[in-house]
Structure 1
Amino acid sequence: MTLRVSTGNGTGVAVVTLDRPARLNAVDLATAGELGAVWRRFRTDDTVRAVVLTGAGERAFCTGIDRDTVVPQPDSPYMQDDPLLNIGPKANDLWKPVIAAVSGMACGGAYYLLGEAEFVVADTTAVFFDPHTAYGMVSAYESALMALRMPYGEAARMMLMGTAERISAERAHAVGLVSELTPPGEAVAAAVRCATVLAGYPPEGVQGTVRALWAVKEAARAHAYALAPSLVALGNLPPERQAELFAGRRSGDFRVR
């Protein structure tokens, strides 16, 4: 298992932990399947009324898809198979509130998860970036999700600057991507406090509000997602060239702002 799920203590709060710290909590096909399964299970589990999502270890919340994952693709610019499209709660029709608790890196495919959380709590070790453009890849789905969570200029800069810049936790808080900033190691506890409040309210009102909030951006997201497959197919470099660029990356050669 690559997920840890805790639903104890009778609080109505479940904590879901990406548990691949040696791989910086990158998502492989097994993890993607487990995430979808846990969201679907929570749909019919009335003992769970709010969820906290986090990553194991101190280095990363999630670094997107595991680079070793091979996903065969159709030979068409209009069809692209993306194993991360169904890893979020909304993609699995879960309308219970989900709060993300971030420590360390959150990048690339992590935004499929952050984009479907109600809000984000982060500690001061958190950094946010998207490496796609640096490796000759189109950031389509991730860009769509972050453009709906941040001021456009901030989202555009983060997605376009690739590995050259990382957004600090303080900057992410200032622009609204992060709703609460905590000392190192305290993000999960802060998120659980919020989730416990939500779990104590009548669930019909909470879940209806989650659904209403999502409806505000649902149409824009659906339109962006409709364009994404062809943009990815037309704009991505061949996989072997992407691998060369990834192999040639220089660790630590970035600016934090």
Structure 2
Amino acid sequence: MANSPSGESVIHRAIRILSVFGPHTQSRGLREIARETELPVSTVHRILNELEAEGVVIRDLNGKWMHGHRLWEIASRGAEASDLRKAALPPMEDLVQALHVHISLSVLDGTDALYVERLAPDEFVVNITEVAGRLPAHACSAGLTLTAFGSVEQQELMLRRRLDKLTDQTIVEPHELRRVFARIRHEGYAAMEGIIVPESSGVSVPVYGDHGTVIAALTVIRPRGEEDLNVVVPQLRFASRATSRRLGVRLEAPRVRRLMD
């Protein structure tokens, strides 16, 4: 694949262009895209035209560019995240009905928690997660859970980086994060208060795949001070095991631990 003068491949530049479109700004003008990607207008125009010919992007009534259905079609075929989402949706729906809580499903992607699904009742709780959205792994209960149960390399990747302190409760010191990882592995869940949104707490449990590997996290968002771990954690664990079974994973009998009083 031919490279640009900067050394970037066409594929890399196309990904940069496609990444500009977000959930709140689904269509963008040509010059706006060029400005955000820091690519020449002519380059952006050429790549967009090629993507349009394949149905990956389309134009709206105002001539602005947006993702096309072809992109969704390609991404949905055979994706592990798609199978995971299908397996988790029924247990997640049951949990929303039973506890009237916000619940999300996420996987670890680099140093981010990538959200695959999100369900919410009508009640208002501050929850900034979005499907296909990302949060820094060190600043959310899902990301900490996935990292704690991940490889040493994944943990070191987080610990070596300079981490942003998003609230007064965000943990950024490596020695403190190591203690958090150990506690999460010991207790089998993460309950983090106000580490990304001061008003909310996240409670997460791992979802297991084959050979005891952790493939995802299920998270409940509650108002801070209303975590109710003795109710939420067992229900989350039940939903996690149901998800694993629906994926065809054979699980050992769960070990019961006493939660907070």
> Quick one: relative contact order in percent (Cα under 8 Å, 6 or more apart) came out at 14 when computed from one of 1, 2, so which one is it?
Replying inline: 2
> Between structures 1, 2, where is Kirkwood radius over Cα pairs in Å, for residues 184-231 alone highest?
Replying inline: 1
> Which of the displayed structures (1, 2) returns the greatest value of mean count of other Cβ atoms within 10 Å over residues 176-183 on calculation?
Replying inline: 1
> Which structure, out of 1, 2, was Kirkwood radius over Cα pairs in Å calculated from, if the result is 18.5?
Replying inline: 1
> To which of 1, 2 does the computed value 2.0 (distance in nm of label points 7 Å out along Cα→Cβ at positions 16 and 104) belong?
Replying inline: 1
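Taken together, the values in this text are just the output of simple stated rules run on the coordinates, not laboratory data. Since the model is a prediction, treat every value here as computed from it, not as a measurement. Cβ atoms are built from the backbone, for glycine too; each structure is taken alone.
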